[in-house]
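Read-outs: derived from the displayed coordinates by stated rules, not from any lab. Keep in mind the model is a prediction, meaning the values are calculated, not measured. Cβ atoms are built from the backbone, for glycine too; each structure is taken alone.
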Structure 1
Amino acid sequence: MKNAIKQLSIFLENKKGELTDITNVLSTNKISIKALNLVDSSDFGILRLLVDDIQSAKRIMDDSGFSSTISEVFAVSIEDHIGSFNEVLTLLSQNDINIEYTYTINSSLNGAFIFKVSKDDFEKATKVLAKSKVKLLKVI
């Protein structure tokens, strides 16, 4: 899909050292982490990563015994003024697009965010945002 960024999601136990185990495997295999988001519950967590070599990272994680999936997300740059994030959310909501999750990323641009929407809504979401002059990022 146009404007799609591949994201690796890794399921991990909520225990000491688990995150370090993952980052160690990736760094040992020369995989560069560009962005990450970690969400936890009492027993497990989901680590979402943007990396420089998604296919190799997936294979390495699977070979190392971690359960991982690849999904498509998109990134936007949001203007730096009060309410700008709300404007993007409102655009998506008004067009009946459900946001599964969002998180910020480090970028040279102010207000860079990752968005995950359903596969069925992906093209619609990116078209609505582009039409409304929201800057979609291609490279993180």
Structure 2
Amino acid sequence: MEKVFNSTFETSLRIMLLLSVCGYGITADRIAEYDLLTVYSRYFELSEQVLNGDNDFGFSEYAARRKSIQSTLKDMVLDGTVKVVRGRDGFQYAITEAGFSASKRMQSEYAVAYKKLAHITVQKFGNRTDSEIMDVINKASMKSLRR
């Protein structure tokens, strides 16, 4: 493995942490939205943190992040850490017992911070539609570009 950052491995760890906090199945799009909101939480007034550091191109990562998450989810289903469930919004992904067990073993400072921020994200945006969440992301992106 040449790189760890933004790799399938790193993405799978974040997905496991996120799904362990959710406690229910969510779509791949919702995972991508929650992941962006969690990592760049300061820009969404969820905390004072930006987990991956300040980045002028953070919002432009969304399309690549979404594609990476979709690909990673396929591998995670095959690995048995995530399962596919049928929901009213189509296919959703939920953490399996093996994935939950792996997420509990992640105790690094980053993992603890990610789980805490993911919990805040899920609480704040759990009742919103994907289009409402994308509107929040787009507004924050435009605000960032104006700086």
Thinking of 1, 2, which structure, once relative contact order in percent (Cα under 8 Å, 6 or more apart) is computed, gives back 34? 2
When you work out mean count of other Cβ atoms within 10 Å over residues 26-33 for each of the structures 1, 2, which one comes out largest? 2
Structure responsible for 1.06, with Rg/Rh (Cα atoms, Kirkwood Rh), for residues 42-113 alone calculated and labels 1, 2 on offer: 1
1, 2: which one has Cα extents along the principal axes in Å, as calculated, at 43, 31, 29? 1
Kindly point out which one of 1, 2 the value -9000 was derived from, the read-out being helix-only ellipticity at 222 nm (-39500 (n - 2.57) for each DSSP H run of 4 or more, over all residues; to 500). 1
